[in-house]
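Each reported figure results from applying straightforward, stated rules to the coordinates on display, with no laboratory input. Owing to the predicted nature of the structure, the values given are computational and were not obtained by experimental measurement. Cβ atoms are built from the backbone, for glycine too; each structure is taken alone.
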Structure 1
Amino acid sequence: MAAPDFWDNPDAAKETVQELKSMKAVVEPMRKVIDAADNLGAMVELLDEGDDAEVRAELEGGLTTLADQVNHVELFTLFAGEKDASNCYFNIQAGTGGADACDWAEMLLRLYMRYFERSDFDVDELAMRYGEVAGVQSCSLLVKGPYAYGQLSCETGVHRLIRISPFSAQGKRETSFASVDVQPELDVIEIEIDWDEEVREDTYRASGKGGQHVNKTSSAVRLTHTATGIVAQCQNERSQHKNRGTARKMLASRLYQMEQAKRDSEFSKIYSEKGQIGWGNAIRSYFLYPEQRVKDARTAVTTSDTQGVLDGDIQQFIDAELRRRASARHK
């Protein structure tokens, strides 16, 4: 990276930078654990020479921190999937609940954007469809970062919100649903697709924010795989050609994941049940009324810090799901 001509090829340079970030994501936490253990070892030696209340207190605090650091490093051993280290396409779709569901989808989008920021992930908006009354009907993002797919695949499924509806004049309690779907970004197309015969292409004008050119030309591209009904769309680029290329990568990733799902009973179950974004399929419930709590149906992890969760503090749910998957693999 220090070479004078490193940025002469920007695409290749970005790949190298991404590879470095992936390596650092594994190496740096290990270095921190080793350094912390060495420091604590030195404290133990001091206590052997004579008890010191201040050193003992620092040692106890350091042990707690070290345990957290070890747990973080341990998570990297739980990434067993072939594509876990990849970037990913991250999609949110409003479900049952009308305006409340669209508002909930927008709340989820804000939650995950906060989480991406905490995790130092880069995010590109690929497509955004706004609700008729409020919120977001659907959105597609490209999330880039070390083990983005491995972590965010834990969020795949239906998310349920229970609250007093801001859209109800009677102040009634409403239940809203939105789904999260995640696919790995493929470096190359790994499945065969006849783009002329198997895929229908539609072009349209991008809606919402995006600049005058994006809104006034049919630069947005929607691809539909006719055999499966799977749809991929992209509108963030001014060029229809670039949007088509991104949409093709998204569609290929979704078809790839569907093939993987056929060989994986757990994901096959998710895909068969998630067709109805509504009752009975939620992986996590967010209760804002009458009590305040968030509960994950898969791992039973529960917290009363609903505001923290809505601000992106969801790592505990992801960690627990990674451990649950690892435990299931070893049975």
Structure 2
Amino acid sequence: MDKVIRCGICGLGRIGWGFHLPAIKATEGLEAAAVADPLQERADEALSVYGVPHRFTDWRQMADSGTIDLAVIASPTVFHREQCEYFLSRGIDVFCDKPMALTLEDAEAMADAAKKYGRKLMIYQPHRLIGLTLKAQEILRSGKLGKIWQIKRTISSFVRRNDWQSFSAQGGGMLNNYGAHFLDQLLYLGGDRKAVKVRCETERILSGGDAEDVVSVAMRGNSGIFYKLEINMASALPFPDMELFGDRGSAFFQNGQWHLKYCSEMTELVMHEGYAAPDRRYPPRENNFTEETLENPEVSSYEWYKHCRDFYRGIEAPLVPLEDTLEVMRLLKECRKSSEDFWN
């Protein structure tokens, strides 16, 4: 029988309490052995609700207690590097929430620490497994849209942020918070491991702090695909969540459905080089379209943890290789520089 992995959740805020802890409890082969949170009442709640046997208000005590095999870091980004390196130094594998760290340099130090101590480290990028991604992959692979030239991801809402995520010094801002998710998702969909060109603009509109809540990123992958990411937390009206563009058609996802329109066969294009358009006509428009409406598959939000378990057991490759995460961290750095250059 495979060994049960004893997990310790570091941080019982929104993501630690709302996802990581229940996901661990729901996944066979994982045990919620310990939690650490500076608020005693949150640690005690883990006992009363989930029956977690070991509870700490100091995460270092959890690391030194001998009660866990895997540390799940769900604390604010500013603490990720220190906590990750400490757990690794104690012979404990680490599963860290996104973004990996405040800076690319911190992220590289974390990766180096994993190598130094011979431990496993992976970053939580759940949007690789959601229904939207899986259906988009299916559409892209079908060839219906032809050669793909652009993939666009948009996240829109109207939110006046008032928590730690609204302060730059604490690692807040939508570039870190959502950008880390969707830069990874875009490159994953396009099959690109690297981006060769990046341009970014950021602005603060509604946030109560100083961190950006509007982000626009354009980048080109090694494949030649053009990626666009729009994060707009100051829009009262929604945009399509995802758009796919090929040289034979397009697809977009909005209001819970995919809409596809594509040409199975293109009309022969007859070129005219002279300035006088024949019969003063405008170029012909394609009318041989097929249209489809599709649904996303239903995927359990806890499916991720099965891959997590099997990676830390040593029977599966990491769903998110560290090289991919370090590229996301590099892109975040490039985006900040590009935005500063734009406004300066």
Structure 3
Amino acid sequence: MTDIDLPLVAPQSVSTLLWELRQGATNALGIGPLGTGFEPLDSVLDGGFLPGEVVLLGGQPGVGKTVCALQWARNMSSSGRRVTFACFEHDEAALLNRLLVQELALVTTESDPIERLRAKALVRDLMLGLTTIDDAVAESPTIDEALTSLEVFSPNLQLLRASAQRTTPRELDEVSSAHLDAGGVLFVDYLQKLPVPSASSLEERVYRSVEIMKELAIAHQITVVALSAASSAGIGADRVRMDHLRGSDALAHECDLAILMNHKVTAAADRHLKFDLTQLDEARRRTIFSIEKNRRGEVDLHLEFVKDFSNFRFRPDGGFVTEALDDD
């Protein structure tokens, strides 16, 4: 029994597939990898995510999972792909506010921090209905630049305020498939809140959720990026691993790629930071992205990116972690 309707697929012989390949008559989509806009992450992934994949993004509360995912969604939609961002944590207005602040960070320079702060405050007031768009633009012309920048790719990006009571996999499929085409991306923030009516326990719900997301990814030839919450044991850990995620057995089995986010200040081995205050301060500014599962490439790769949470983003030009990590 499934919670969504998927078409039946007939088996094909290898000889038929080889003949089609020689004739140039394959059913291949002709769609390449989709980059996140983060380097060297995209290089490590040979260009980014592929259609049919389920990508797991896990970590503790506050590590920046939603910040990262929304930034990826923004980058992917700006590259021309269609993206649906289903969020159980924030409504559309809150997400739009974050997107506008991201754009402000791109159209303003760090050499003028006063203008950036003023523009961010005006965007907040605009989303709260405390000012009009004309007044905001008149006071800060960079807001108009951010709006214009966002409008260029805005038709590609769909925001969905998901509900743990009503946004079942079937509804998620219907809403997203009306917007997405092959090569598109569905973000689910986050997976453990997706209600599955046929599931009787949390473990079963997580198992069915990730199983259904995999079916969706393959059936529609999209990428599903599923954010995952840490268990109580994971919340108290210095470094979150796969087995610290809620429903980790099912997640580890079904996902194609698993990226775990950790604060560098806790994840790095003590010997690197304990006696060097400069390195300690630098570590506080950085988040480690660890590739713990990768069905088509290397694993146990650790990248780091600087937090820019005041602008709801990470700096996309990162690097490889050179220090040893806790538990390694």
Inset, instruction - Assign the value 0.8, calculated as distance in nm of label points 7 Å out along Cα→Cβ at positions 103 and 135, to the correct structure from 1, 2, 3. - result: 1
Inset, instruction - Identify the structure, out of 1, 2, 3, from whose coordinates semi-axes √(5λ) of the Cα gyration tensor in Å was calculated to give 38, 28, 19. - result: 1
Legend entry - Given -9000 for helix-only ellipticity at 222 nm (-39500 (n - 2.57) for each DSSP H run of 4 or more, over all residues; to 500), calculated: source structure among 1, 2, 3: 2
